[in-house]
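Rule-based calculations on the coordinates, nothing more; no lab input. Remember, it's a predicted structure, so these values are computed and weren't measured experimentally. Cβ atoms are built from the backbone, for glycine too; each structure is taken alone.
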Structure P
């Protein structure tokens, strides 16, 4: 019976592993990059150009922005690495499944070639008998 390794892999994941893969898939997108880019631009522009009483993270230090950015990195880095490890495990399952499928196909092709060889010999003998 043919087994779908994609379904097998998904069913083997825990909730935390699914969350790690979700984070990995979404953080590595241009959409997420643009969110961070515009969030940073807005934050820096606000704290440089806004009225003094509206600024909450003074230029040039931007200590709060740096702190939040570093915390995001500290939280996302291990999650991304865990997600990549899970994606790698999935890729290895797929590669192993492909290898097994290729081995089966090779054996089947060898059997077919043997049968064709036998048929070719029989046809050749028949043609020799009828004189062609």
Structure Q
């Protein structure tokens, strides 16, 4: 693993803790610390790429996103799981995936300013954890 100084690289090296919900050889997924909804997850490749479209194992990344989204549908009973690729907050390829909670999708995306309740993070992680 490289010695990049961004937060995702530090998470991958274990220097910063995270609430993992999925991991395989190529991908790590963990709860966002500023969630839009309960279960808001970030999915990142383990090998650095600045942009999602530059990820060498993009099939692995998208396959993990599909698994997580389908799992979230089962966990929540909702048929809608949102995802978006923002990419500017952290200079590291990542995809946001989060379950639908209500009809105010535009409002949710316009105010990404939640805060992960660390007292409930283990409970939330266990609810949304895939493996």
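Summary table below
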read-out: helix-only ellipticity at 222 nm (-39500 (n - 2.57) for each DSSP H run of 4 or more, over all residues; to 500) derived as -9000 - corresponding label from P, Q; value: Q
read-out: Of the structures P, Q, the one that 5.3 was derived from, the read-out being mean projected area of the Cα convex hull in nm², for residues 32-95 alone; value: P
read-out: When mean projected area of the Cα convex hull in nm² is computed for each of P, Q, the largest belongs to; value: P
read-out: Entry that produces 20, 14, 13 once semi-axes √(5λ) of the Cα gyration tensor in Å, for residues 72-119 alone is calculated, selected from P, Q; value: Q
read-out: Top of P, Q by mean count of other Cβ atoms within 10 Å over residues 56-63, largest first; value: Q
read-out: Identity of the structure behind 31 (criterion: relative contact order in percent (Cα under 8 Å, 6 or more apart), calculated), options P, Q; value: Q
read-out: With FRET efficiency 1/(1 + (r/R0)^6) of positions 8 and 40 (r between Cβ atoms, R0 = 30 Å, to 0.05) derived as 0.15, matching label from P, Q; value: P
